[in-house]
Structure I
Amino acid sequence: MKILFVTPYFYPAEAFGGPVKVAFDVGRELVRRGHEVVVFTSDAKDLNNRIDAGSNEIEGIKVYYFRNLSMSLVKWSKLFITPGLPKMMTAHLKSFDVVHVHEYTTYQNIVVHNLAKKFGVPYVLQAHGSLPKIGRTSRKKVYNALFGNALLRDASKVIALGEIEADQYKSAGVPVERIAIVPNGIDLSEYSNLPSKGSFKKKFGLPENKKIVLYLGRIHETKRVDLLVEAYAQLIKEMGVKDSVLVIAGPDDGFLNKAKSMAQSLGVSSSICFAGFISKEDKLKALVDAYVFVTPSFYGFPMTFLEACAVGVPIIVTNFGDSLDWIDQKAGYEVPPTKSDLAVAINRIISNYKLQNDYSRNCREIVRSEFSLKQVVDKLERIYSEITKNKCNNNLKWGD
């Protein structure tokens, strides 16, 4: 089968988070199974830097990086405008059996929708948790009215990460029979040889006897890093827990200075390590050294949760955004979004070795039994096969 992935960012643009790793891992596994996978994406490496435009082959995946119109638009508006994409798609789209588009509010999806409809090529939409109208901004309202509703209507299948996202698709008008639940998956072979414990602490100058409370992700206001800083201040100043250090690792997405200022004003800056964006190798070291992994707010299904579980790190989340039913009381805790509840949950794990060990064991079993990459790609293969068999019916539907 010849499969086209269309996404605003792709490996090595790891600064853009989970969707990059999801698409890359799935693409590699599809290639291993004998499929031909091609990726059309932009040249954005992060919010400021570019990848060399042109084509490249990465582990059997043919990747075309189209030049962004403006990196300023990428930085300030998250608009990845790639003027070279329509011409390339017009020339080659008909050669693909199926298109898999990643994310929701993108220029690339507008191009895919128009040309897939024109040439009768079925496409699958995977929003990666980006469907909710966070803040219901004017931009998202305009996008939905002009492009989004039609994009959802004409998709042969939409992929939900769980029941919550499935309900979001339903609320947007997608019929239940065109919604497939496919969680993120993880390649466990990447975690067979872990770095030595203490490597991250040594590299970043952290005390060996401190237990790491780890946040890993973009430093953006929607991630509620402020709530984590407040909870950590309560943990060490009001609850008297002195044997921990908070590590906040990830690229600045407009909130880093505010988070540092808050840590300073709360008197805990000396106990917080702002590590910035870290490499794949350092991320693994951080997870190995972490005692607990905390994400105050999320939407969709963050890959970092599976990465933490693969290493055996318990997870703490709040119910501020989305929710995953396999976390609470199984892989860790889901708590109300208050600093006190978050602080108590963190303390409960870092102060109880048996509890931490039990959750650690559960985490490893959960990813092995429910979220292996093989299981995920099995589901995607069935979806691709189903919609390509129904290609004629889809063309008739689009022509109505």
Structure II
Amino acid sequence: MRLREIGELVRWPSFEPDRHRRVLARCHDLDDLRVAARRRLPRPVFDYVDGAADEEISLRANRAAFQSWQFRPRVLRDIADPDLRVSVLGRELSVPFGLAPTGFARMIHPEGEVAVARATAGRGIPYGLSTTGTTTIEQLAATGHEELWFQLYVARDRKLVHALLDRAAASGFRALEVTVDTPVSGRRSRDLRAGLTLPPTLTARSLLGIAARPGYWLAALRNPALGFANVQPPDGAAYTTIAGITSLFDPSLTWDDIDDVRARWPGPLLIKGPLGPADAVRAASAGADGIHLSNHGGRQLDRCIPPVELIRPVREAVGEHITLVADSGIRHGADIAVAIARGADLCMVGRGYLYGLGAAGQAGVEHATDLLAAQLRRTLQLLGAASIAELRRCGDELVVPGDGQH
């Protein structure tokens, strides 16, 4: 090849002045977004997103459980335009996944929950606000998102619980999720070692880290102080730690309390936790419209069974009339396909979109959801399934155990 011909092959990339676009152009999956978030966020903040309880066995097991399934595709099928739409709780959604409620969102990015809501508002993607969110119920509703869910930790103070329910209902939140796997807080060693607080404490160690993460700290200083926006202690002080906020929760919570919540909440109600078949049936009998299978992404009870392994037995126990949602360990559109094939109606993603939020704010969340949707669409096409409905209907044929016993 002549030198001139070699020169014609060289293409110098043009400079992209927008930092977010530069970062996202290099992010081709959620793992890339994780790397980008780790580069931007201070270590304690990244570890809050990335970490889990105790030995983090559940964190790893959640991923391994999804990866243990194998695909057995069909060929020569018309998959030119796969249909990703699903009907969940009486609403048609554009994709079979939503973004899960998480705390401390404004610690990850100054716009926090508002950025996530704006990223998903026009895409038919549900988004849940946590009781421990850093944006108020009313502020999030003002984004115009029509598929907002509210996640409730039941507090000892039932007046606070009733006020939260009334505010969420008045603000137009579509569904309520009651989390039942937090009678006490999981022991998250990474957070304890870092001394994580809200807002992040400027210790001698963190002051040294400011030079390495100046963009993060400048943005934090330019925005209102962080705090838990919807719950405050009765003495007017501020909760600053996970242990502090979880001391508000009621460890004596029972099914009778679920009956009280059901009587007060006017919309769809889901019970969220690592529910086995017996508890799922009990939840349905208490008036729950849905079951959200979750082990809190490994952040509560370590060594807890991965939710994907509970999907089929719970579906068989409760039947088809109960909405079944699954999370914990989802990092790829193929994971969503596995969950749907096993019997889930919807998946919720947590860390995956928080990586995008940490890397590039609203644009990063949009990129994360686009990646998941594209991965899911391609998985359907390569499986030979023309729709999510077909994937669900033919799940046992298309998704099989990876132990060779097909």
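Taken together, the values in this text are just the output of simple stated rules run on the coordinates, not laboratory data. This is a predicted model, so every value here is computed, not measured. Cβ atoms are built from the backbone, for glycine too; each structure is taken alone.
Listing for the model above:
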item	result
Test item: relative contact order in percent (Cα under 8 Å, 6 or more apart) calculated as 15, pick one of I, II	I
Label whose coordinates, when distance in nm of label points 7 Å out along Cα→Cβ at positions 228 and 372 is calculated, return 2.5 (choices I, II)	II
Read-out semi-axes √(5λ) of the Cα gyration tensor in Å, for residues 252-291 alone, computed value 23, 14, 6, structure in I, II	I
When volume of the Cα convex hull per residue in Å³ is computed for each of I, II, the largest belongs to	II
